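Novice: What follows is a group of structures, each given as structure tokens.
No lab work stands behind these numbers, since they all come straight from the coordinates. Here the structure is a predicted model, which is why all the values come from computation and not from measurement. Cβ atoms are built from the backbone, for glycine too; each structure is taken alone.
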Structure 1
Amino acid sequence: MSSSSPEPEVLRRVVAALEASDYAKASLLARAALNDGNEHPLLLNLRALWHEQEGRDREALSDLERARTLAPQDFGVLNALGLALSRQNRLLEAAHAFDAAIAAQPRIPAAHFNKGCALEAIGELDAARAAFEATLALDSNSAEPFARLASLAARRGDWPSARQHAARALALKPGEATAELALVTADLEERDFVPAERRIRALLDDPQLSPTDRYSAQGLLGDVLNNQGRFADAFAVYVQGNAEFRRFHDPRFAGQETALDAIRWLTDYYGRIDQIPRKASASDAAEKSPAANHVFLLGFPRSGTTLMEQALASRPDVVSMEEKEAFVDSGRVFLHDAEGLRRLDTVPADQLSSHRQAYWQRVREFGLDATGKIFIDKHPFGTLKLPLIAKLFPHAKILFALRDPRDVVLSCLRRRFRMSAYTYEMMSPQSAARFYDAYMNLAELYRLKLPLDLKYVRHEDVVDDFEGRLREICAFIGIGWADSMREFTQRAKSRTIATPSAVQISRGLNREGVAHWRNYETQLAPILPVLKPWVERFGYS
């Protein structure tokens, strides 16, 4: 397409159609003008909206990126670009686009709200709360920001705030789903099961409920039933909710390599190579890490990583990064196929240095300063990146969380995750068990083949002997015990935790999740043979 300014008459007709609320005509005129070789941010924005409505998100994003090049301070373009990036799950970039939109027009509430949603999705929950509060400072008559604040309050266990914000949201918009879910969470935590069940069933009867809200509501209904000892009913609700949510996302993953496929070809690759000797590259020897100690906290989801992270991060000299992806660039280069893994074995030292710098740059973009600190990169799915970790950071310590595999899989079925290629695998008992088995097979292969400084930590041992196990972990990392680690629940209450473990962590140490699978032994019976080797391997039999 040639680039030229459109005739004033073309723009006049497009603007007139918009002013008359004839968006279909405006879109048609914009597309025709672009096809005729005209180019203007407004025309590109309108065509991007049409692409989005037709399900062509990549084409929409391409138009908006071109529009930003032409008009880097245009609020409408920047806000639309942020929304398009959010749909592509490029959430940090989306937040930056909303920041630019806010800089261009600081008093438009939508950009602050959209920024809050992007930040919430990537786990920057305190920053998300500030964005929603900024939205309300500009417009206090919208239900959605109040509902989001209610949800965030519920996630950190602040039940009075959750109820207050939810009430404000529901006064403005009766039936607002996020607010209703926050109230159910509060009822559940305070053991008011009858009103909780009544509220959640009424919400599920709403035919307009979005698939994501329905998935969350079914999870909460399962929790209400679980807490009343109605385990068979609870399991049926969990499984049904997962199945419906997976079907909704099936088109998104159709025809793509699955996470299970990736694990299997990684297992095949590392099953055929010899053990890799421990040696640091020349660039690593010369390159000083900004962190005093670098720790990766890994495992399978729901294995106790959040408890360890919160305890360690209670020290003033610890900075933790909670489930943020800092290996985006190097992962794309080295971990997508066998050829990339072969390149990783022979990559020149100067390229290793650039990939380390890209990692630390991502850390800084997440607002974290690891300089001189003990830096903990906590991400269960980071297990799959252990070849990259071993190559880029050969001196890093690896903490690998373990928990009874039966409790792990049950917990994955019960908790509600943001959908990804990984969590897509955990939407049914059978697929979750297969995924766990393949995942742990690969983790064990990595342990045998890669030069890793790795320590297994059993969740149940931490619960039963907290100080003793934490002292062992500190010794492994190379730091001393700090009394502040006993007070991790106080820190958790003042800091919004991004994972599904938030409410449990705020309660402090307890054994409520230990051997909980026994309440579901009948329902889990078909998958127990798949998990049995790991039950025995980790000493849970």
Structure 2
Amino acid sequence: MQKKLLFICFASIALVSDVHPDGCSNNSSDHEATSRTFLWIRPQFRSVDPIYLSGFRDLRLHAKEDGWGGAVQVVLFGGRTTKEEEIARYFLPFGKTSILVEENQAIAVGSNADVFSQNFNVATINGDFQSVVTLSPHQSTVALGLHYRQALWWSEECGRGIWASISSPITHIKNNIGFCETVQNDGGGVNPNFSNAVPNMTAAFGQNAWNFSKIFPCGHGITRLADIELKVGYEWLQNCPCHVESYLGVLVPTGNAVDACHMFSPVVGEGKHWGAMFGSYYGLEVWSDDCNERSLRTEYALHGEYLFSKKQTRSFDLVGKQWSRFLPVYINQEAALAASTAPTAELDPNVDATAGINVFTQKVKVTPGYSVNFTAALVYTSCSFSAELGYNFFARQAECVKLACPWVEGPALKDRRGFGRTRPIRDITGDYFLEDSVITGAVLPAVNLPVPPANYSASIITEDQLDLVSASQPCGISNTFYGSVGCDFDTYCDYPAFANIGGEYEFSRSNNAMVNRWTVWGKVGVSF
């Protein structure tokens, strides 16, 4: 039986870890995620997680002789993510933890600028704005986990039984993008001739012209009942040296949906996805000293889960253009023609332009797919005292993201000088060779010339130019080591009770799409 469980575990691991986030067969550790718009962080207090399992296994269900066959645990836990620079590279372009933003120098030959400020409506009187933007994203969690398990039928003679359980944590999550801007040159203040102009990047990520991807300066917290797990299980074998059980269940989405209006917004649960689950528990006593009431056990738990499709609103880039979702566009040819004849067009290149983030944020169909969760532990007991050391392995496949509705052709990338002209090859950097048509008197190839409004159709963005991978969560693998100690009061109370404290550290070496974090917990429980 043990060999079969291990085979199932490793087969599941192979299935998930071989899936590359871009749909290729390459190992995901060869590619670090960057310029992504959505980060999924693994929900806690789920089946076979250390927080969920530690100190509360099958024996708690049978601790009360001649009882009702019920047991409940209440767990208070909290923690925080670490290695903020890895999460920063996930959101920022070009794999960086900070970016240099420039207005004039950004389009000069030899500039080190990462981003052209006017793409964010940062336009100044002197035209020489410069700043450095740094992200330090982190998440903190405080939650109260509730778990009730009830025997529905039990055969003492056969050592078999049927049980059901329900569990969910009441969770408070606070996400902070850690946005910090150091303005090196304010450019003399906002240029009054530019539409919707803002003084700096801090104001840009909160401007009214944007409907999505805004930033909470001090972070954003939310408290919700996370997704509910409903399970029905069968105990195949229940005796002193060994136990085996398995279960089927559903995940009921009670958390909150993904919020595309803000960057790195908190999500409690799985983002409103329904799920189906299955799993097994297996334990074996490897040493015992009956005279001194001591024993040593190995415990294994395997959990598989499939999350179904759900429509969400997410932002995305253009293929090969990181952060291009922030590039200004003309929404259609009529807008370009209007800009070309606008009285203020000579002074205001942004006239009749639309913020790209409002266009490149759409309803999409998201399928998270399959994940596997495996925990192995060594449990030592001595009288009423217990100690546990263990390891948890988690892996999930990459999300599949598709447009919920066909892309409506019409938008095109605006030329930086406006006048209704478009330029399909430009990117977020403001690179001189992509933005200007003349270099030291020599005319560039026609492909780099700005497209006049009359030829607008040559610049229209088509559906195959949309990079939906930038809106998806890559596949990932995480490892967790944990330890806990506890004691039971089975011989002192009419209703057997226990208490347990512990801590864990989760880390990933696959890519930066899986966060690193620490968590501590304390729990109490009772059998009846």
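Novice: Hey, Cα Rg over 2.2 N^0.38 Å derived from one of 1, 2 reads 1.03; which structure?
Specialist: It traces back to 1.
Novice: Quick one: Rg and Dmax of the Cα atoms in Å, for residues 257-296 alone came out at 15.8, 39 when computed from one of 1, 2, so which one is it?
Specialist: 1
Novice: Oh, and also: Upon calculation of distance in nm of label points 7 Å out along Cα→Cβ at positions 81 and 433 from the atomic coordinates, which of the structures 1, 2 produces 4.9?
Specialist: Corresponding structure: 1.
Novice: Which of 1, 2 yields 58, 20, 15 for semi-axes √(5λ) of the Cα gyration tensor in Å, for residues 49-352 alone, as computed?
Specialist: It must be structure 2, since only it matches.
Novice: With relative contact order in percent (Cα under 8 Å, 6 or more apart) coming out at 18, pick the structure among 1, 2 it was computed from.
Specialist: 2
Novice: Here's something else I'd like to know. Could you tell me which structure in 1, 2 was used to calculate helix-only ellipticity at 222 nm (-39500 (n - 2.57) for each DSSP H run of 4 or more, over all residues; to 500) as -19500?
Specialist: Here the read-out was taken from 1.
Novice: Tell me which structure, out of 1, 2, gives 0.60 once FRET efficiency 1/(1 + (r/R0)^6) of positions 249 and 457 (r between Cβ atoms, R0 = 35 Å, to 0.05) is calculated.
Specialist: The value was obtained from structure 1.
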